[in-house]
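Participant: Please go over the structures that come below.
Derivation of every value follows stated rules applied to the coordinates shown; laboratory data play no part. Everything numeric in this text was worked out from a predicted model, so none of it was measured. Cβ atoms are built from the backbone, for glycine too; each structure is taken alone.
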Structure 1
Amino acid sequence: MNANYWIHKLDLLKHPEGGYYKEIYRSEEVIVKEALPARYATGRNISTSIYYMLAKEQVSHFHKLQSDEIWHFYYGTSLTIYMIDEKGNYAEQKLGRNLDEGEVLQFVIPKCTWFAAEVNDKKSFSLIGCTVAPGFDFADFELARREVLSAQFPLLKEVIEQFISKDGI
């Protein structure tokens, strides 16, 4: 089963950050704006979940969300998540099945953390799931801009350049 099998079988669509996705769950219940932190402009579903896939040379470009996001490994090869927190601390985490090599099956990316990802075996793919709570809304999604992120974290310019989208000019 290659990447194309999963794209067609799961009806995945291209994602703005790179790769493919399909929303599979959006809770019917909503948290009202007044009960949420000030960073949310409107109410949010309690939780959302998607399938997400990167194949071969595809990357998830640097972006951040206003909510925590849990990545769950499902199938394929491992991937590496690259993160820069609000203070400029840099970290990497491998998501996959090889626990003896430091890979994990699930990983939480904290809210307001810039993050990107890539498949470790460029001949393969990584199929994962992403759960967001409070639920994902594109209003909370920010794709990094090269000049802004590089100015904010000049010591991380090399990794930033590697994972900036074409739109990140």
Structure 2
Amino acid sequence: MVTGRSHKMKRGFSLIELLVVVAIIGVLAGIITVATSGMRIKARDVMRKSDLARLGQLLYAGSCYFPQAGAGDYDIANLTSELVAKYPQAANYVSLSPKDPKTGSDAETRYRYTVSADGAHCAVYANLENAEEPVTLPSLSQPSPGGGTGVLAGASGWNGSDRYYQIGK
């Protein structure tokens, strides 16, 4: 005679089966994360270059913008109120002041502006994340007013690489 107990059907998954599925999903997620991290770095660098091009148009309107404090190196956040006071039409743009997509904040955008003592030369620049970015300004070791437009290698910056992109005038 057969009891009901021996013919009872197995329901659900065992703990081992569930752990195997979770492990496979974890491995796949790790592979995808590693594969896309390089693309995210490059995308943020493209965004930095685009932001600098727009900032350059604002700061180089005709000639280099010369801050009230004089020649030097400034974070864009430190210049916004001065720019709006001097150029009221820039208020709409400055209120949406761009900032570094990884390390920037409203108080410190990590986009920099440097201007020479005579005000004739200036540059906007940012630290890139991609340490493999090809250097196009080999004569520069730090962002420099009038140094041209391109990528230079210098000291390691706030985004962890030694590469900087500048747009100079």
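Participant: One of 1, 2 was used to compute distance in nm of label points 7 Å out along Cα→Cβ at positions 47 and 63, and the result was 3.6. Which label is that?
Facilitator: 2
Participant: Once mean count of other Cβ atoms within 10 Å over residues 15-22 is calculated for every structure in 1, 2, which label goes with the largest value?
Facilitator: Biggest value here belongs to 1.
Participant: Suppose helix-only ellipticity at 222 nm (-39500 (n - 2.57) for each DSSP H run of 4 or more, over all residues; to 500) works out to -3000; of 1, 2, which structure was it derived from? Can you show the working numbers first?
Facilitator: Details: 1: -3000; 2: -12500.
Of the structures listed, the value fits 1.
Participant: Can I ask one more? Any idea which of 1, 2 comes out highest on percent of Cα pairs over 24 Å apart?
Facilitator: Going through 1, 2 one by one, percent of Cα pairs over 24 Å apart is largest in 2.
Participant: Determine which structure produced the value 19 for relative contact order in percent (Cα under 8 Å, 6 or more apart), calculated from the coordinates; the candidates are 1, 2.
Facilitator: 2
Participant: Given that FRET efficiency 1/(1 + (r/R0)^6) of positions 111 and 151 (r between Cβ atoms, R0 = 25 Å, to 0.05), derived from a single structure, equals 0.95, which label among 1, 2 identifies that structure?
Facilitator: Corresponding structure: 2.
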